[in-house]
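Listed after this line are the structures, all set down as structure tokens.
Read-outs throughout are calculated quantities, based only on the coordinates presented, and are distinct from any laboratory measurement. Since we're looking at a predicted model, the values are computed, not measured. Cβ atoms are built from the backbone, for glycine too; each structure is taken alone.
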Structure P
Amino acid sequence: MLTPSGFVHSLALGTMLWTTLGYRGWSVCVLYLFLGQLVTKVGFDTKEKLGIAEGRGGRRGPENVWGSAFTGTMCAAAAAHALASAGSGSGGVFLGVSANVWILGYVASLATKLADTFASEIGKAYGKTTFLITTFQLVPRGTEGAISLEGTCASIVGGLVLSLYAYGVVGLIPSVQGVGIATVAAFMATMVESYIGATLQGKKEISWMTNEVVNFINTAIGACIAMVLGVLVLGM
């Protein structure tokens, strides 16, 4: 699943997550890695023939590790800081945000990336009609910014599965409403990512807008949406 250097970086990431959120937070990221790798292999031969398969046989390198999980790591660190401050009489907040909201942002960031991976890989493998999100122009599968019904449905499944695990299996999210918020945030951020892919990614004048940068922006948007909804809707 990982290149040698990707393994080293994932070891550092896993250590950070276990230190901040314990085995529960760590396992959410591990589940993301396994499910993301699994869906990458779906229809891989077909995607390879079309020239739209992930490079290196789908193995993740350092840029993939941090592009996908940097936002989550920051949320996990902020949550740990908030939890530690609870004992000092500050009410368990960091930068005015409660630990539960930071944790919701953490889960939503990974749910967003998994939703994006599900959308991309299922869309490339099985998308029958793919069109640009900006103009609705029909385009080939694998085009940046293209969406399909199959990929869109898969994105909802990806975000929901990870959020349900965080709630029902490890109890990281305190309520089922949080599952809904994380799933909605993941879906919305995935649509924004498609828009960025169609309008900005791959343009010569903004060559720094790489796939990894887009992944970071994507996960940050998902985390922010979930955190805002957590405060406004759930009063967290």
Structure Q
Amino acid sequence: MTFLKRYSQSAVGLTFLIGAILLQVALICDGAMDLKLNSKAYLSLKSLLSADVAVATPLISMGAILGKVTYMQLVFMGIVELIMFTINKYIGEHLFMVVDAGGSMFVHVFGAYFGLAISFVFGMKEQPKEHELEGSSYQSDIFAMIGTVFLWLFWPSFNSVDLIGDDQQRAIINTLLSISASCVITFAVSAFVSKDNKFNMVHVQNSTLAGGVAIGTAAGMLNDQ
């Protein structure tokens, strides 16, 4: 959310703070789940990776309420969300046997709907309308694009890091092809719907990553057809 000219500093600073705090909370939640399943809670690179991925969930939700809440409310929201995330992931993986290597369902979809739910709880006094503070500036767009480029480059590793062997190789290939396609389509559609057929930087910052999110669940799967 750093493209918002009014809240770019909040987006960076609060992401830094909330990420550092909730990383530790995620380790505790993950350890509690390990205790339930294995009677032991290990602190390892795998548990750190799992906690890193889990923290992305409340950071996604933060985008729906940025500028409307205090940092303490964000911390509280994140703690509650991580508990719910852990329970939801347990139900999905161990009861319904769901496969979600890239976290498209457990992380991105869950985080998005949780953020919308929190936004709904806060409510709105009048009909939503565009506000000048929701726009972007040249500097904020450049800063946001740095993050987009990094995410675009590393998304294949996000979707494949938890896989091994051929599944990991397929995940890298499928993610790279999918995110490349979404990048090309984003530029094409942005030029088509924008004034004077110019690219819209906000479209590029967000939609170029859509392919990586969309393919996350099935990235490592083998298609026999």
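Observations on the structure shown:
- Each of P, Q could give mean projected area of the Cα convex hull in nm², but the derived value 12.8 comes from P.
- Taking mean count of other Cβ atoms within 10 Å over residues 70-77 as the criterion, the top structure among P, Q is P, with the largest value.
- Answer label among P, Q for the case where distance in nm of label points 7 Å out along Cα→Cβ at positions 46 and 78, calculated from the coordinates, equals 4.0: P
- Structure (P, Q) behind the derived value 3.9 of distance in nm of label points 7 Å out along Cα→Cβ at positions 14 and 198: P
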